[in-house]
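Some structures to go through are shown next.
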Structure I
Amino acid sequence: MMQALPFLPTSVVGSHGLPGWVWLAREAMEAGRLGALDVRELMEDATQAALLDQERAGVDVVSTGEMMRVRFIIGFYDRITGIRPLPAPRQLGQPLWDTNTPFEVTERIGAPRGLGIVEEFTLARRLTGRRIKATVPGPYTLLVPVRLGGGYRDKGTLLADLVSIVNAECRALVAAGADFIQIDEPHHGMYHGAVHEVGHGVNRAVEGVDAKIAVHVCFGNLYGRPFSSVRDYTNVFATLHELRASQVVLEFANRGLDDAARWADFPRDKELGAGVIDVKAFKAETAEDVATRVRALLRHVAPEKLWLNPDCGFWETPRWVVKQKLHALVQGVRLVRKQLA
């Protein structure tokens, strides 16, 4: 039986820092040097390492670590039928947003084998007694690198089929025992200047999903950099009341807490998963750094509605730094718990 969660629960956004040997194993996979059993062993060992790092730090709700995913969402397109990869628009120089692989639709899309997240969750569930948050890419985010084709004349129709794929994955996760699912939709934070209907696709994607739902919105973290220099949740915040989720996960540490007062009007029916660890900064925070950020948030967010987490996933952060940052997260929150007690 899982333990009850403490006051001000700590969690993570999703990805964990990859051990060096996983990078080497991935190179071996690409060279065709690993068999199916080798890959299965790799996935189990890597997931075990991610879980142990989180447990030893004292994180209350862990993630699978997303150890076998490739560049956040790119790996999922190997499981989506009806598309083909296109050449990256830029292949010289430092990799960044314009070196990601785009995809073109060639026929009706589908994911007959699922996205692989159920297998990821099932493995982690077997390896830990902690509560696990399963993480699923949102339909809007999956849409970003896809070019219309194959009979699709508008993005709305294509989005609807992506919604169905995400919904099927979420339902399968619940059937596998998941009771907490996070939908990752950084797309809504990355594009400034227009109100995005966050709830429109997300609500349909979680329809009929009997689990606690969180939605993560950030400003991107590709190669440790955000997508835009303008990082403001104003447009996203205007639509949060419509979101069928019990928790919204947002970044604060990298952006600073100057605008924290805005969240006094945060929807009262929702929890805030607040980022208090800067995943884009190399140097680890201290426990007191984290405690200071938490105290600032508590001036505007009811403590019973506040969860604490990093700004984003750790896939761009070296594992040894990740462990330091997780330790600071947990110890900083514990300082605030003692103060409130």
Structure II
Amino acid sequence: MFSEKAKKNADACRFCWMCRHLCPVQLVTGKETNTPRAKGLQVSMIERGMPMEKDCGKTMYECMLCGACTNDCATGFDPLVFIREARTQANVLDIVPPEVQKVIDRVLETGNIYGAREPKVCFDGLPETGETLVWLGECARYSVPETAQALFVIMKKAGVSFAALKDEPASGSALGDLMGFVEDVRAQAAKAGEAIRGSGAKRVIVLDSYDAALMLHEYKDWGIGLPEIVTAAAFVDGLIREGRLKPQKDGGVITYHDGSRLARDLDEHEPARNILKAMGFEIHEMWQNRRLAKCCGSAVARQFMPDIARRVAENRWNDVKRTDAKRLTAACPQSTEGLRAAVPEGYQYTDLFVLLKDHL
């Protein structure tokens, strides 16, 4: 049922407790089944003859796929390998939790987790072909469109000619998190690759770090050719360093949340901080930052386990409270969606690109 790689990782993880304190889901539920160790033990038992039943399927979906466990493993094992494959097996065996199946059905029907038919972003006057293409992702298109609109304003103020796709297809990121990297996911990725090549782009500015991580890692393995891929934060940081953007100065204190895919999958930490410094902010870091940053949840997880996702976001806000900063920002729409829905009294959240737009 499972690949040799998944079995090797599961057997290594099943009796190891070293990363359990980092799991954002386990931290808010207190359930042992939410630890990577417990999931590894279940996979190992399934490979030894235990039937995979509905409770096991549910357990495998109580995970943010944030990679904190993988990042912390001193011996280089990766629980996400067997967790993703366990989700694939749950689909094969038809034991996917009903709330998850609803999200999968929406993605397959509409191409996005929200089941939306029309984007909330205004594309008026933007071409769909050009050397620079902005790739928004479904969270910015349907849930937090202000992040997309802010990026458009920033690029226009910098004098960047760019294109954007009104009918941007799914990248495969959401479905990959829901089903594992099955053929349906690769088909979505191939369609996205075709759309990018069809735009004539030589460079793609990717706003959603979940899309960027998939494009930079799995697309290459799947033989999907792409032009240069740059995250939006890295691109905007470059515009400031080149002098094409000159933000107004702000003397305030702020803290920054490192999104999981941006910080761990892409190992990108400084561009967003450089943008904040260019605006004159004094950054007071949370104790867990950069590759060690605690997850605030994902857009996919919020669709099928909203209560746990909300508590995970609130837990991240507790880290903010341990600083003396009253303002928080992040550079990924998925972080913005979760963190802005859990702002405690007396605190303020603003997406990084919205913040920069307001300082131009």
Structure III
Amino acid sequence: MATILTDDLDDFTDWLHRDQQLDAQTLRAYRRAVVSYAEWFDWHHHRPFVTEDLDPQDLQHWRTDEDPVGIHGQQHRPAPATRNKHIAGLRVFSRWASETGRIPADVARHLEFLVIAPQAPKSLLRAQERGLMRVVNQAVGDALHLKRINEGKFTQAIRNRAVIVLGLYAGLRVEEAAGLVWDQLLLRKGVAKIQNVQGKFDQIRTIPLGNLARKHLLAWKERATAEGWVGPGQPVLVSQKGRALSVRSVQRVMTEWGQRLNWPDLTYHTPRHTYGSRLVNDLGVPLPAVARMMGHLRKNGDPNIATTARYALPHAEALHQAADALDYDDGSSDSPSLQE
């Protein structure tokens, strides 16, 4: 990457943090958008991109390009949702470049997003959710029988269950789970909750916990206490050496369960999305309440209902069931032998 662009990216990031007060995740996403566009520009023009190269015709070409685009080294067209995230980043980058005099005008101001049919977030079906917890609990039971032989494996199994519970029954984002400390957990019967969870825009929320979540988190706290890992300011999720798990390590736990269950798309977003879907679709909790529980909040603290409303959209399985409901015996006698 050109040194000039690297310097501009650093200035752009400082501006986002200082003047726009965006969270760290958004900062990284906007930087990636610029880097991705720079890779596409290099691919098509055979020279490094610099900020002054921002051009409305190039931007429109990039927006609809069916050819390899070079995003993160990939040689295929990214999904529309991914492209829209990059469009958002480039629009902000163009505005910054214009305001700081690097380009004469905001050339990406009218760069339109791709139109995407809204879809429900990826979540587990009820049977899958219960199946996941059965497998996780079985792993804890198996480790308990071998506790005398391998105590570390038993500790890891209970911790891994707590990782899943914090997403599945508290709806935490992966960054929130990794940053959780014991001071935030109140696990008394009837008033169990996670307090002072800091989400996007530095908004603080409190998440009530049901009995199932309380039971499994108490089991982990009991085990962590025996290891000397519980105290003021101590992280809830730790390695076998008592060190705080990173976001990547928490994601790795989910990846390992996905491989074990042959669910390749399982990430920490999946249990969080399942939490939101269950609250909205199965339990009928009002959208404003779900928005507060999940941290879907605007900068002013009001619930962001538009984000939460996605959970009311039908799951892919429900769409298949709807299509199957159209079937009936139409009296046809022929049957194709072709199987796809």
Given a value of 6.4 for distance in nm of label points 7 Å out along Cα→Cβ at positions 225 and 329, calculated from one of I, II, III, which structure does it belong to?
III
Ranked by mean count of other Cβ atoms within 10 Å over residues 169-176, which of I, II, III sits at the highest value?
II
Volume of the Cα convex hull per residue in Å³ gets 126 when computed on, of labels I, II, III, structure II
Assuming -11000 is helix-only ellipticity at 222 nm (-39500 (n - 2.57) for each DSSP H run of 4 or more, over all residues; to 500) as calculated from a single structure, say which of I, II, III it is.
I
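Only the coordinates and a few stated rules stand behind these numbers; no lab work does. Values in this document were obtained by computation on a predicted structure and should not be read as measured data. Cβ atoms are built from the backbone, for glycine too; each structure is taken alone.
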